[in-house]
Structure I
Amino acid sequence: MAVVLISATRASQPEFAQTTWLGASLQRLVFDPRIRAQVAFGNKAGLPLVYNAGLATCQDDDIAVFLHDDVRLDDFYLADRLTEALQRYDIVGVAGNRRRQPGQPGWGFVNAQGQWDETQYLSGCVAHGESGRVTRFGPSPADCELLDGLLLAAHVGRLRAVGVRFDTRFDFHLYDLDFCRAARAAGLRLGSWSLALTHQSGGSFGTAWRAALPLYFDKWGD
C-alpha cells in the first residue's frame, strides 16, 4: 500500500520544491517510504485530467490523495491518519457538509452569494494563510455529503469498483462537488477527518467559478 499524493502546479520541477507549500511538505515527509508524489509540473490542464492520470498510476490497494499545490501538510502522521480514515470511509476530506441542499453551489455555501450553511451541518478544520489561523467549521470526523476539494483522499480500489472518476468537463471549479455527488450516487461513504494542514489560499469564488455553475447544474439538475 502506498499513499500517492496527486497534484498539479504551474511551477517547474525545481521551482515546485523551492517555492510551493506542497513541495516543502514533500521534502518534510521524505522519511516515510509509504508516501510518493505524482505531480504535473508546468501544468495548464484542468485538475480532473491531472487527477485521473495520477489515479491511473495507482494500485488498487493504494490511497490516492488529490490536493492543491498551495497546501502545507502539517501532520507528519499523514499516512497513518489516512489509513485509519479509510477504514471508516471510502473518501475523506478535511472539511465538509453533512447535508446537500437543492441548488447548492459549494460544499459550505447554500447560494451563489456566498451565504454559509448553518453551522450544525458543517464539519472539519482548516488553517489558512501565513498566519496559520485555524477555522473550525464543526465536529470531525463526521459523515458528509460534500467535501472541500483542497484535499480529497480515497481508497483506489473502491473508486474503481464503482467506476468513479473526476469529470473532465470541469477544469478548476466544481470538480470537487461533482466528484462527491458521483461518489454518493455510487454508494460510497464520504466523511471529514481530523488532519492538520494549512491552505495558503482562502479559495476562489470569482468569475470563473460562477461561469462553471450552469454546467454543474445542467448535469445534476439541482
Structure II
Amino acid sequence: MTTTKRTVSLLICDDHKVLTDALATVVGLDDELTLVSPAVHSPEEAIRLAEEHLPDVVLMDIVFKGDGMTGIDATRRIKEASPSTNVVIMTAHDDERLLVEAVEAGASGFLSKDEAANEILAAAKAAADGEVLIDPATLTRLLAQVAREREAQRDALRLLNDLTDREREILGLLAQGKRNEDIAKDLFISPQTVQTHIRNILGKLRVHSKLEAVSFAVKHGAIQVG
C-alpha cells in the first residue's frame, strides 16, 4: 500500500524579487510544495491572499521598504484570519526587539536570508509539521529579552500604582494636552496645587518632564490615547 505525501501550500512575501524568484523556482521543482499564488512583495497583499487561500505556511519578510505595514503587522493579521497558518519570518536583521515582537505576533520561527533556497523550503515543510524554527542561541536571547521587558513592566506598574487618584486624574488631563491653568479650572483647584501634583507625579515616576510622564504612562498602559 502506498501513501500519498502531503503537499504543503505556501505563500511567499518579500520585497527582494531576486530572493522570491529563486524560492519560487525551487518550489516548482518540489512535489511536496505548492504556491498558492506567485510571490508577492507587500504585506497587504500577503494578508489578502492568506485570507483567501489559508496556506499552510507563509514565508514573510520582517521589514519592507517605505513606512507602511511591517511583516510583524502582517503576521498578526494573518494569524487572526487563519490560526492554522504557520508564519516563518525571513530576515537579514538581528534586532532582538523585532524578533520578540514577531513571536508575540504569532510567528513560528525565523530564517536567515543567507540560507540556501532549498534549506529555506525544507524549513517551510518543518513549520507545516508544527516545528518551531528558532535556533537555541536565538531562543536564549529572546527569552532573556522577554524577561528584561517583563521586569521593566513590573517596575513601571509599581511606580504607577504609587500615584494617587488625583495624580492619575491630572496625568490623564496632561495626556489630553491640557495646560496647568486648564487643569486647575477643570478640577476647581489652584494652579499652584496642580503644579504640586505634577511635581509629585514626576518624582514618583522618576521622570523629568510632563511629556515624559505621559509617555511613560501610555507605554505601560495606564493611559489610553486615540
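Data for the structure
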{"item": "FRET efficiency 1/(1 + (r/R0)^6) of positions 11 and 59 (r between Cβ atoms, R0 = 25 Å, to 0.05) - structure with the largest value, from I, II", "result": "II"}
{"item": "Structure from which 18.9 was derived, mean count of other Cβ atoms within 10 Å over residues 107-114, options I, II", "result": "II"}
{"item": "For 25 (relative contact order in percent (Cα under 8 Å, 6 or more apart), calculated) the corresponding structure among I, II", "result": "I"}
{"item": "Answer label among I, II for the case where mean projected area of the Cα convex hull in nm², for residues 155-194 alone, calculated from the coordinates, equals 3.3", "result": "I"}
{"item": "Value -9000, calculated as helix-only ellipticity at 222 nm (-39500 (n - 2.57) for each DSSP H run of 4 or more, over all residues; to 500), assigned to which of I, II", "result": "I"}
{"item": "Highest-scoring label, criterion being distance in nm of label points 7 Å out along Cα→Cβ at positions 187 and 211, among I, II", "result": "I"}
{"item": "Value 16.1, 46, calculated as Rg and Dmax of the Cα atoms in Å, assigned to which of I, II", "result": "I"}
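Values quoted throughout were computed directly from the atomic coordinates according to the rules given, and no laboratory measurement underlies them. Fair warning: this is a prediction, and the values are worked out from it, not measured in the lab. Cβ atoms are built from the backbone, for glycine too; each structure is taken alone.
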